[in-house]
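Below you'll find the structures, each written out as structure tokens.
Readers should treat all values here as calculations from the given coordinates under stated rules, not as data from a laboratory. For clarity, every value in this text was computed on a predicted model and none was experimentally measured. Cβ atoms are built from the backbone, for glycine too; each structure is taken alone.
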Structure 1
Amino acid sequence: IMPYVPHRVDEGYGLSKKGIDFIKGVYNAKLIITVDHGISAVEKVKYADSLGIDTIILDHHLKPAKLPKAKAIIHTTELAAGGIAWFFCNYLISKLKGKSYSVSFTSGESFGHPRGGFKALLQKTEYLLSTNLDLAALATIADLVPLTFANRAIVKFGLEQLNKTERVGFTALIKEAGLKKGDLGVYEVGHILAPRINSMGRLMHAIDALRLLCTRDKERASALAKQLSSTNRERQVLTETATIQAIEMVRHEQLTKLLFISRKEFKEGIIGLVAGKLVEEFYRPAIVVSQGEIFSKASARSVNGFNIVETLHKASELLEDVGGHPMAAGFTVATKNLTLLKSKLQKIATRELDKEKLTRSIKVDMILNLKNVTTDFYNKLQQFAPFGVGNPEPTFASYNAEVIGASLVGRDRQHLKMKVQCRDSSYIFEAIGFSMGDVFRKIVPHQLIDIAYSIDENRWNGNLCLQLKLKDVKFPQQ
């Protein structure tokens, strides 16, 4: 079995004629198994078949009306592609070993029933603790799928494996990132480790990230981990620069319900990140295009209630290919069609997006007196973990919290740090509001404010305490 990772710029994401020719010419392969793509590759699967290559597709993207004529399609939208691959591999291994697990994932139709999968996972300890669950957890977190049912089980038990990993590559990456085994949660994996792994495919070639995960050589692992971190820093700089440019472009135009930004200088590997930043800034669906001479590549991100991939399919006659999910998608378009595409998509958005869908809102799960924020309460909340997309940390609201002090922190002083106190208690809480620096000028010492927040642990210099992660602040005059 040989891995093949397409080059994002040279081949695009997924099956390509160039990639199939390479696989045939170099490996003389008889079978291609696609992971996280292929569900829309009708012509590419047909081409592979003409060369005598069978195809098995493992994918979780939305099914198109016409499916490829592959030997098998293992599909569900309920799992990340890494989760599908994990189940698929374990099922094959169990067959080879002559074992039989009571998992109802034996065909493309039954593969994705999340409740059945979760129950089966909990029933089979050996299945849970099989090797490679750490990799499935990493993929599930990085792919931002809902952490419910089978996904939640994969992440919960996969994180346990990851925190005890003996993989040389993981160990090197964890050390390079300044983390420690035993402290790895969804945040550490999703915001610190996964971006380093993804950066290789965004700017260079993803094969080196795969080499890191596979190597057993400690020196090789250390060098690759440093390379991933260096590439990720470059990715951060490029993303920040492109985001500033994109925001300026939006502000120089009339603000529309769907943002559509196109620029030759935007690198294809970061346009999805930039689109996400635009959604954060303006809370509107955003499409960012890396403009080419003949064809252009684009990434789209959306807001709740607006299915971006369905919207793109409504303009499919203008697209070369399209795929994705309700909240995130990508497509290729002939550059000559960009203006027409922008107009059509913005008309759809104008018709379907109302004021309510374009208004940020915070769902508060519980009104809580700050005096009840205790370690015991926090530990009980962790029974609902792991938290993430689809299973967010509970959001609490507390009224009349007294501001003891406030400051700006961070490299660009963009984060708000406060000390707040419950009037019924002497205990003072640290509160951090990421990207909430603009709130600082409104704060007056000892004033009473209402806050929305989640509860987190703060580890610093070996000390551990609870802190509040601010989501919103309401002042008396509001």
Structure 2
Amino acid sequence: MIKRILHTTSLKANIAANFLGNGFASLIALLFVPIYLKYIGGEGYGLIGIFASLQVVLSLLDSGLSTTLNKELARLSMISGMQQRMRNMVKTLGGIYWIAATVAGLIALVLSPLLAKYWVNPKELSVETVTQAFMLLSVSVIFQFLTGFYSGGLLGLQRQVMLNVQKIIFALLKSFGALIILAYFSRSVLSFFAWNLTITIIQSIVTRYTVWAYLPKQHSKDIFDRQEIKAVWKFTTGMMGITLTAILFTQIDKIILSKILSLEAFGYYSIACTLGLMIFQITGPITQSYFPKLSAAVNFPNTEEIKRIYHQGCQMVSVIVVPVTATFIFFSKELIFIWTKSPVVTEHTWLITAVYAYGSGLNAYMTLPYLLTLSYGWTKLGIYQNMIFLILFIPLIIFLSLDYGALGGALAWASINTLYFFITPHLIHGKLLKGEVYKWYWEDTIKPMLAGVIVVGLLKYLFVEGKGLWFNLSYIGLTGITAIVVTLLFAKRINNIFIQLIRKFF
């Protein structure tokens, strides 16, 4: 029974596994933030926040090639006689990836002393400690790239149950291992990153082995095939362009604020962003499940099937994003206090979290339209729009952060994503799915959004303070569940799917 579940490729099972895996990893990350704050302090966690931003920036190569591998394996798996091409594709892109990841890691290693001395503003941590921490991160970058690449292969093969089992196991090893080290051996932030590096290396090896185990067996030798590079280079370079601009778009606020703010203040901003960025993470299970389906569907001339898969995925995003975003906005102060149990942290972060969550929610709505463009291989729009928004975003961050500090960065993020939500869908649907934009706005987004926001807003109005942490946690949890149920009533395309997903868990 367990073996059959691990090897399934069912869409419903993949969605369920992705929710469980991503949700568990996110929950572990959230639960351990107060613990890390206790052992390594505000500056130590500020350093972790900077490292998180660096990891996203350096994931440029990961997104380009791993998305290409995901798309191509999904496409080739639908065509008979392509088994050897699938193996050659992994061999070829994997070889390029090893080189690219090593170069990125070496560049980060060389820049470590400069970043430690001229970028961050430590008061308690020494420049030497920060330099050594950056060097540990530089090595881990190589293996994080490799894990991301081979994870893309498992997604394309639709082996997402196995991928998420591994994700849960390594999340536990990273978090509990770090806790044991910090509690019983060393409270140094360097110990945290050394353990993280060790587990990252092991995870990359295991993920690579799993991909090759799931690829169809062939008697011919797997080769590095230049023809495979020619077949995908346009899409891959387009993806790299999108990812570069998207990384700058999503991380430039943190880069700028890490220079403007003190390291401790930036640590508070990082905590606020952790909650806001959870909204992106909860869409991951949906996008990971639907992207291979869309990539396979566009190879066939059945437009109605593409529309069905697309709108189904969009409404799935709404049912998840609306309740979580609305809860983070209306209950940000209560959630942060429950999370950190620190009045000081709560006071510094609750408003930033609410504003940042609003912007992240609008951005999360765009994940399925974005994946639709990638399924068709249309990467130019993503590059051009990100460049335009980036040009607007940078001066807005500087202007608002100088006046409002960390809150200014969140206000800039919310403002630019409002423009994104109201402009880009017209361009995407106008080219790829003509006549569907208003259906996307009303049926897929605004109608479920209004229902969820009204419910959460009303329950916040009825909320009674001073009842204790457990009452607050229970009330907020029931609020989220109620919002999901109400939002689901307005998402007609996925009612049955959600019921079946719930049955899988219960």
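Rg/Rh (Cα atoms, Kirkwood Rh) computed as 0.97: which structure among 1, 2?
Values: 1: 0.97; 2: 0.95.
Comparing all candidates, it corresponds to 1.
Work out the source of 2.3 here, i.e. which of 1, 2 gives that when distance in nm of label points 7 Å out along Cα→Cβ at positions 276 and 348 is computed.
Answer by label: 1.
One of 1, 2 was used to calculate distance in nm of label points 7 Å out along Cα→Cβ at positions 380 and 396, giving 1.0; which? Write down the numbers at each step before the final one.
Details: 1: 1.0; 2: 2.5.
Attributed to the structure labelled 1.
Say we calculate relative contact order in percent (Cα under 8 Å, 6 or more apart) for every structure; which of 1, 2 gives the highest result?
Once relative contact order in percent (Cα under 8 Å, 6 or more apart) is worked out for each structure, 2 has the highest.
Out of 1, 2, which structure matches -29500 when helix-only ellipticity at 222 nm (-39500 (n - 2.57) for each DSSP H run of 4 or more, over all residues; to 500) is calculated?
That value comes from structure 2.
Out of 1, 2, which structure matches 7, 26, 27, 21, 14, 5, 0 when P(r) over Cα pairs in 10 Å bins from 0, in percent, for residues 236-451 alone is calculated? It would help to have the intermediate numbers written out before the result.
Values: 1: 7, 26, 27, 21, 14, 5, 0; 2: 8, 32, 35, 19, 6, 1.
Value 7, 26, 27, 21, 14, 5, 0 for P(r) over Cα pairs in 10 Å bins from 0, in percent, for residues 236-451 alone corresponds to 1 out of 1, 2.
Can you spot which of 1, 2 the value 5.6 was calculated from, given it is distance in nm of label points 7 Å out along Cα→Cβ at positions 220 and 364?
1
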